[in-house]
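Right after this note come the structures.
Rule-based calculations on the coordinates, nothing more; no lab input. Keep in mind the model is a prediction, meaning the values are calculated, not measured. Cβ atoms are built from the backbone, for glycine too; each structure is taken alone.
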Structure I
Amino acid sequence: MIHTLEADGIQLEFNGRKILSSVYLKLETGKITALLGRNGTGKTCLMNIIYGSMHCEKSVRFDGISQKYPYQRTDLLHYLPQFNFIPQRFSLKKIFNDFELEYGLFQQLFPEFSFKYTTAIGRLSGGERRLVELYVILKSKSQFAMLDELFTHLSPVQIEKVKELLQEEKKDKGLLITDHMYKQVVDSCNDLYVLVNGKIHLTKSIDDIERLGYARL
C-alpha cells in the first residue's frame, strides 16, 4: 500500500517579509523527494512546519487524515534537523537501543565504528556524529522521514554508502531530503521541488533547476 504525506496552504511571514506562500508538497512511500533552494528561502522552515515544531497556517495530512503535531506520531514521521539533536552524553549503545536498531548492521556498513559501541556521541568527530544521527533517523520505524542537510560533514565514501541506504529505505518509507550538494541530491531523488521566492515548483526536468535560478548546470 502506498502512503501519502501532503502539506498545503502553508503561509509564513517574518517582519512583513513573505517566506512561504501557498506551498503544496506531496510525499509518497516508495519515493525519495528532494527539496532545493538557496540559503534563506525557507527549506528548513518548511520542514519544521510539516513536523509541527513551527506554527503557521497550514494543513498536513497523512493518507488524507489531518495531523496538527506530527512530531507526536513517531510511527508516521521522523526528522533529522540541521543541528545535532542527540545529547552528547548518550552512548552509541543507548542510542541504538532507544531506536531499537542493531548496532552490528551499522558497524558492518561503517567499520570505522567497530570499537565505539560504548563511546559517548559527543566524543565523536562532527562527521561521525552526523552519520550516527542520520542513520538512526533513516532506519527509524516510521512511514516518512525528513533529512535536512543529510550529507553535511560526511566523507565521499560515506556519502556513497548513504545514497545506497536511501534507495534501500525508500522501499518501506517516503523520504524528503535537502542539501546544498545538489548533484548528490538530484542523483538520489524521484521527485524534485525547487523553492524560489516563497513558492515551490515541482520540476519536470533537470533543466528546470537552471531555469528557476537555483544553479548553473
Structure II
Amino acid sequence: MILLDRVTKVYNRKSTALDRISLHVEPKEFVIVVGQSGAGKTTLLRLLTREEKPTSGKIIIGGVDYDKLKDRDIPLLRRKIGVVFQDFKLLPNKTVFENVAFALEIVGMGNREIRHTVPRVLDIVNLKGKESNMPSELSGGERQRVAIARAIVRQPKILIADEPTGNLDPKHAWDVIRVLEKINRYGTTVLLTTHNQEIVNKLKRRVVTIEGGRVASDRANSEYTLS
C-alpha cells in the first residue's frame, strides 16, 4: 500500500529532512509514526501526499509510482489519501453536513448521492444528529470528527492523521482515536503521527520512530517512551 525505498529529501546543503528512509506499510495496517519536532515526520507526510518531491529514492502508494505521476493526475491521487490535521480546517460558515458535503461537491458528485452518503459517514464518526450544527457549536473533539468525516467521505484507501489529538483533552482525544480505529477496521490504512505517549502505549500498534530523518526503530505492538 505504501512503499518508500531509500527516500532522501534535501532542502539545502545544511538541511537534509529525510536520509535514505525505507518504509513499507501493508493495506489495512494501522501505523503510528513518532519522533521529535524536526525529525522529518512532516516532510514524510508531505511526500506521501505529493506536496513535496523526493530528492532521490522511490515512492509507490497504492500501486502508483510517483516517478511516473503526472501533475495533472495529482488531484486524483489525493482523492485516494484522506488527511486530517491538528487544527481541523473546517469552514466556519458551513454546517457539519455542508462541511462534509463540500468534499463531494468539488469532485462533482450529485446532490442525491451527497444526501445519501454524508449521513452514513457522520454516523461512522458518531456525529448522528449534529448535521445542522455549526462548527462553533461543537466541542474540539466533535470538530475533529467532522474533519475526519470530510477526509473519509470519498472512501480513500489511506487516511493520514497528523497530530489529530494535539489540541484535545484526554476524553476527546480518545473519542478521535476510537473513530480512527473503527475506520481502520472498515479496511482503511491509517497512518497516525502523535506526541501523546499514552495513546502510543495503549494502542499497542506498530510504531515507527523517526530520528534525524531516518527510521530509528520499527516495532510491532510495543510500548514507547517519547522524549
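From I, II, which structure was FRET efficiency 1/(1 + (r/R0)^6) of positions 46 and 102 (r between Cβ atoms, R0 = 30 Å, to 0.05) = 0.85 calculated on? Spell out each step's value before the answer.
Working: I: 0.35; II: 0.85.
Among I, II, the structure yielding 0.85 for FRET efficiency 1/(1 + (r/R0)^6) of positions 46 and 102 (r between Cβ atoms, R0 = 30 Å, to 0.05) is II.
From I, II, which structure was mean count of other Cβ atoms within 10 Å over residues 14-21 = 17.2 calculated on?
Answer by label: II.
When FRET efficiency 1/(1 + (r/R0)^6) of positions 94 and 150 (r between Cβ atoms, R0 = 25 Å, to 0.05) is calculated, the result is 0.65; to which of the structures I, II does this value belong? Write out the running numbers ahead of the final one.
Values: I: 0.65; II: 1.00.
The read-out comes from structure I.
Of the structures labelled I, II, which one yields 5.1 when distance in nm of label points 7 Å out along Cα→Cβ at positions 6 and 110 is computed from its coordinates?
Numbers: I: 3.6; II: 5.1.
Clearly, the read-out refers to II.
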